[in-house]
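So, here's a batch of structures to check.
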Structure 1
Amino acid sequence: MLSSDHADIVRATLPAVMDHGTEITGRFYSAMFAAHPELRHVFNQGNQANGEQRRALAGSVAAFAGHLVAPDSDAPFQQMLSRIAHKHASLGIRPEQYTVVGRHLMDAVGSVLGDAVTPEVHAAWSEVYWLFATLLIAEEARLYRDAALDPAAPFRPWEVVERRTEAADAFSLVLKPADGGEVPAHRPGQYVTVAVTLPDGLRQPRQYTLSRTAGDTVQITLRRVRGEGGAPDGAVSGFLSDQVSPGDRLEVSAPFGDVVIDDDEDPLVLISAGIGITPAAAMIDHLAVVRPDRPVLAVHADRSPDTHALRRQIAGSGRRLTDFRQLTWYEEPGDEVLGDDVRQGWIDVAALPLPAKARVFMCGPIPFMREIRRGLLDAGLSDERIHYEVFGPDLWIR
């Protein structure tokens, strides 16, 4: 709970902090990396370059401050807190690193807002930060405990035992623990962090969904990121595409992620676009083994059949379900035979046969998911039944 005098200050200054949020976080990251270059190996430098991490941090801090001065916003804040804690746990973030972040973040606030940051304002926003940090540290400690994981050593060696092409620029890597240990417990929809050292010596982590598990192996599926509009190609996806083959070893974290299906009877509607199909593939594969009678509607959008990853895996798992239907929309269907289940264009939510009491899981670009969510709400689905996963920094809150 924010102290009352600080709450008044935060409420009065929140608009200014929000207006300058991205500038503040941009200055924060630059100063922190200059003082602590080792942290460049922890933070995704691709998201630093495109500005997504700055926008996500600014949105998260503003959302938490808003929650403190307007507690009615509790539901979205709790979701955001869990999302961040899982991402941090997959990276092995430790409590002492919050001190470094806090110092440089508050310095950036003062640098951008200047004389407006009086000692009282500084104290109020310091309290905001440390309340946020304390909640995250506690949640991350719980995650580490449940995973029996030492955050100082979050990665294990895994061997690539198979590589399989899934679609244009999309491929799967099947991994087996190289240390003789067991595959850690996980839930369908969760992800792992893969850390690689690039040719320039920069170590970089990326999260990838566990798209399938079988015995003592797990599978990750990713799409090589091709830079568009002057943006650079994906450094890690390019490295994994060009440099990694069966027999190679990768450093992989324990599974984390809070967008997972519960073991209940509610019909599932899984809506995805592009490589966002990976959580849906994991969920369908899991249900084919443990709950083949659960109704599942899988809805997917892609550029073309050639870019549609995991299509065969989902079709195979779907045949093992007693109540399964797959609907697909292609922007460029090519020679694909169109009909009721394969259509051209964009997903039409109004045309979806949504079952009663459906629970929806979405994954894809944020504009895509925002549009789908609007359609679902218009169709009468309650917001608490709509779940989403974001690959990369969560900009939904903005």
Structure 2
Amino acid sequence: MRIAMFTETFLPNTDGIVTRLCATLQHLEKEGHDVLLFAPAGSPSEYAAAQVVTVPSFRFFLYPEKKFPMPWPVGRMLAQFRPDFIHVVNPAFVGLAGIWYAKRMRLPLIASYHTNVPTYARHYHLDFLEPVLWWYFRLLHNQAQINLCTSKATWALLEEHRFRNLGLWERGVDVALYQSARSSAAMRRRLARNMAEGDKILLYVGRLASEKAIERLRPVLDAESRVHLAIVGDGPYRPELERVFAGTNTVFTGYMHGKELAEAYASADGFVFPSTTETLGLVLFEAMASGLPVLAADSPPTREVLENGQAGFIFDAANVDDLIEGVRELLWNEPRRRAVLQRTRAIVENLDWSGPTEQLLAHYRRLFAEQPAVRSTPVRGSRL
């Protein structure tokens, strides 16, 4: 198949969308498919199956540390590539162009929903924008013949907000990478300073932004002097978090990638995830693949991933005491840790990216079979 993709984020940025997209492109290459990917300026010119076309970008106030691609006239490139269909990944800006060209060229359209941007508005004290954002994203997604969700919980949320034509594109992780990593004394020293005998390292990995609610973890460090917090990642909220965690056993490492990140997971004692705004939370699966027990704030996606507590520890985000007790259980309740890790080992067996990619290909095949692409060229006289 020949697939034209439009994505709002790509390398060198690091987030769950980029991780999923990179893994997908690698598997599409193995399967012999061709991809033309439209991505923000600064992206590499090619990656795995994809020829990457970069378009001019700008900064969006809810994500000031990232550049987002503008809607851009790319009709000639699409006509030359002759795609079978178009896939818009988390459409917001350049995704508009993908949707427009799908209609103009009479191509089938598939969209995938990865980020609960409407819920972020309240974290920036812009509550009035939330219904507007839901309207906007519903308008975009409802142009597609298939709308993919990354979890059943997200499916339910989108259904509640009247998104149509829903399908599932499930979880995945680079199991070989994370299972092969080993704990190291050097990495533990990097994640925590001045550790004493019996001290434990609690790990957070992800973007440092207001909606991630990382500041919720401060009371844990006040209550438990034996706990060290390692925050792996970066983002616009880092200066505020450094102020919040000043004087505590906290280390900010910045971003880590690949084997270095896998070693960080393997070298910690527990993983903590305080956000309640995620559609899935791929870092949970990375921690699970690393053999690291997880403590996460209660939310529908978290309950889905952690199987209502069988595959991890869940705490009430509104209850500080519940969080502190959850950390103690996570780090020192050995029978409970063993039970959780036994269940996560069983889950990890089916976490490789090949399964989700085959699931995606099944959606592609259905889309192609039900609405065959009409190969097209721009309308006469068009300069797009």
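The table below gives the values:
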| item | result |
| --- | --- |
| Per Kirkwood radius over Cα pairs in Å, the highest-valued of structures 1, 2 | 1 |
| Of the structures 1, 2, the one that -11500 was derived from, the read-out being helix-only ellipticity at 222 nm (-39500 (n - 2.57) for each DSSP H run of 4 or more, over all residues; to 500) | 2 |
| Top of 1, 2 by distance in nm of label points 7 Å out along Cα→Cβ at positions 124 and 204, largest first | 1 |
| Identity of the structure behind 3.4 (criterion: distance in nm of label points 7 Å out along Cα→Cβ at positions 164 and 348, calculated), options 1, 2 | 1 |
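No lab work stands behind these numbers, since they all come straight from the coordinates. Just so it is clear, the structure is predicted and the values come from calculations on it, not from any experiment. Cβ atoms are built from the backbone, for glycine too; each structure is taken alone.
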